[in-house]
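Below: a set of structures, written as structure tokens.
Please treat every number below as a calculation from the coordinates, not as lab data. Note that the structure is a prediction, hence the values are computed from the model and not measured. Cβ atoms are built from the backbone, for glycine too; each structure is taken alone.
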Structure 1
Amino acid sequence: MFFLKDIKTGLTRNVTFLGVVSGLTDISSEMLYPVMPIFLTSVLGAPMRVVGLIEGVAEATASFVKILGGLWSDKLKKRKPFMVLGYSLSSVSKPLIALAFTWHFVLFARFIDRVGKGLRTSPRDALVAASADKQYWGKAFGFHRAMDTAGAALGPLVTLFLLSRLGMDYRHIFMIAFVPAALGVLVLALFVKETGDRVEGREVRGEMGFKDDGTLAPRPSPLSPAVPMTTDFKTFVVLYAIFAAGNSSDVFLIMKAKSAGFTTSHVILAYTGYNLLYALFAMPAGWLSDKLGKIKTMAFGFLVFAAVYLGFAAADKGWMIWVLFALYGFYGAFNEGIAKAVVSHLSSSGNRAAAMGYFQGTLGFLTFFASTMAGFLWDKVSPAAPFIAGAGCAFVSMISLVIWTRKRQFTF
């Protein structure tokens, strides 16, 4: 009730339009998600190992470029040019896939797409933080995640409609996916403004190249952030990384659903339901984190994740899978957006994009590790093993974050 009364408070013009841009882009990206493996294997004749290679290269590329994009954005003190270039590259990659007649060209197109994602993500998140007052960072990032995830829910539904109702083939779908992506670039170019970061006295001193004690700091290397990262930021990344090491790809949830008897349509509907609930609760969760404390609220999300993963480990009936996917959406709302708000608090205007890049790049590499280990555990131990390991990592990370937060006595 209280959330509904001030739903618009803290959501500036930039935050609103950045959410629209992300929503349109995710409609485009998720239109491809359910059919890309089928296109590669059935149309282009690629083996499954090539599907894994393409996705592995794509995610590793995005993770690395997120770091570079954040560093370059901070050094040039610009956000929008990186975002326009990044979103444009991702838009162009869709029709490129439609023109592919070998899997090598798909790999090239996916590489272009992930370079674009890497370039835009860290500067965009820094711009979200710069466009809202810090007391509303939880809500601002929650709104952005809500719009992003709403697009992720709509994308597969659009593809299902085009396939089942209009009888379109995959290449036409890839071409149509260019439309929402291009609209996102247009909205970004016309309505999002470059915004100077709000700085405090200590932050300005850091940007001038001085340490906290007033002595001159050494000049950073080209691959170092303009302002050094704080110990608190590094600690947060390490403690969050414990969770990320067990947070494998959602493909394992899909595989679990299939093993419980789900059809492909049921899997897509369950995954869409997860995204819709994620989108519905992301902004209220961000608002709640502004009121109760961001790390504390995020730790609750980790507890939900642990419970959901233990549920997936034991689930053997269809109704359990439906319930668990719904709860998984609830966890998502309490995770990524709030984590970005925490990173905003633990960084300064001079290194915020780099901090976002290091944080998200690290998580990207750990997702690759977690998924590799999950596959090994699934094959060599049992299908329940990856979920038990993931729940354990989430619980350890949650306890560690709570203890550290109390020790540091954070007020955000």
Structure 2
Amino acid sequence: MVDGLPRIYEAMLRDHLRRHRQMAFVSGPRQVGRTTSCRGVASARGYLNWDNDDDRRIIERGPEALADRLDLSRLRRAPPVVVFDELHKYRRWKTLIKGIFDTFEDRARIIVTGSSRLDVYRRGGDSLMGRYFSFRMHPFSVGEIARQRLPEQPTRPPRAIPEADFAALWRFGGYPEPFAQREARFHVRWKTLRQQQLVREDIRDATRIQELGQIESLLTLLRERSGGQLIYTGLAEQIRVAVETIRRWIDTLESFHAGFRVRPWATNVAKALRKEPKWYATDWSEIEDPGARAETFVACHLLKAVHGWNDLGLGTFELRYLRDKDKREVDFLIVRDRKPWFLVEVKSSDTKLSPNLAHFQQQVSAAHAFQVVLDLDYVDRDCFTERRPIVVPARTFLSQLL
């Protein structure tokens, strides 16, 4: 919660726990607000943190000690909610949580959260198959500031947010603390500390990577090139490591939500570029170039929407981009249930419609094509009623997403 504004993820978790037996696995980047949101959903005495010695002893003693802590022998109107925070730090956490879930499936609702390492570790094996659903948390967005109720459909009618909130989101990013503080010196210190903790605590502790200085150099290069294609050989030459090492490090950085890759879409696209992904930072406030920041700002909003729509079961969505060998490109394509849905070209201020939108819309048969412009004033009109390529204010378009 920021200055009285609840997170939409609290509504997601409450809805899930009310309707389903499966555990909720909540992942996301450092400082995104996982613990705050999950504690807001937990029952009294239902929050246990692996880093707390007393809580760790209760967890290690097994299901019966947990039953005593939560008083599970008492008749209740609804099962209590228990949150296990930082549980991934225990080497055998999957076996432990499987046993707890199998014991208390009908007596408690379980949330497992922690650092983004949950995304790394949950991939191996199938011991938890069918026992959990994933929820991926993102920073604040225009759509979340506009409304925190769960959507019934992927897009919603537009809604204006205060100009001060939009300006703060653009300048300080959507992570809760800097967005709430809105103070330049705090923001600088916060960014520095967050990167140090990411590299020198999270990545160091969870991987065997020792070259932390080179990882930091790679992060800096990737930040400077947010929105550009990933050329692994060029990065390897600059960092002075093997190409396969760069690929492995980028996999690690993406797993820890330091950034994300967007891959090209080639189906029905003549002379399509098929291999090279683009890289985007997850904190647009770190990017100096206005054009690259604008593109990253929209990319982060689109990824949040795609993850949220998938996690809510509203369909199967993907974030892609379009480029052909004639160097025509559209920044983003949203794919819905394996069919192109809408195109997005991002501009800081240019309102001259890009011809690439019409070109690619015709090729892939997308329903909508938007040129999203950051500097335009909000317009109270649903852009998803338009079928032709159209210039849309970012304030309008982004408010219709999650």
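Given a value of 4.8 for distance in nm of label points 7 Å out along Cα→Cβ at positions 18 and 274, point me to the structure among 1, 2 it was derived from. Matching structure: 2. Match the computed value 2.5 of distance in nm of label points 7 Å out along Cα→Cβ at positions 178 and 234 to one of the structures 1, 2, and report its label. Corresponding structure: 2. When relative contact order in percent (Cα under 8 Å, 6 or more apart) is worked out for each of 1, 2, structure 1 gives the greatest result.
For Kirkwood radius over Cα pairs in Å, for residues 154-337 alone, the highest value in the series 1, 2 is held by structure 1. Given a computed value of 0.20 for FRET efficiency 1/(1 + (r/R0)^6) of positions 90 and 394 (r between Cβ atoms, R0 = 35 Å, to 0.05), which structure among 1, 2 does it belong to? Only structure 2 yields this read-out. State the single structure among 1, 2 that was used to calculate FRET efficiency 1/(1 + (r/R0)^6) of positions 98 and 314 (r between Cβ atoms, R0 = 35 Å, to 0.05), giving 0.25. It traces back to 1. When helix-only ellipticity at 222 nm (-39500 (n - 2.57) for each DSSP H run of 4 or more, over all residues; to 500) is computed across structures 1, 2, the figure -12000 traces back to 2.
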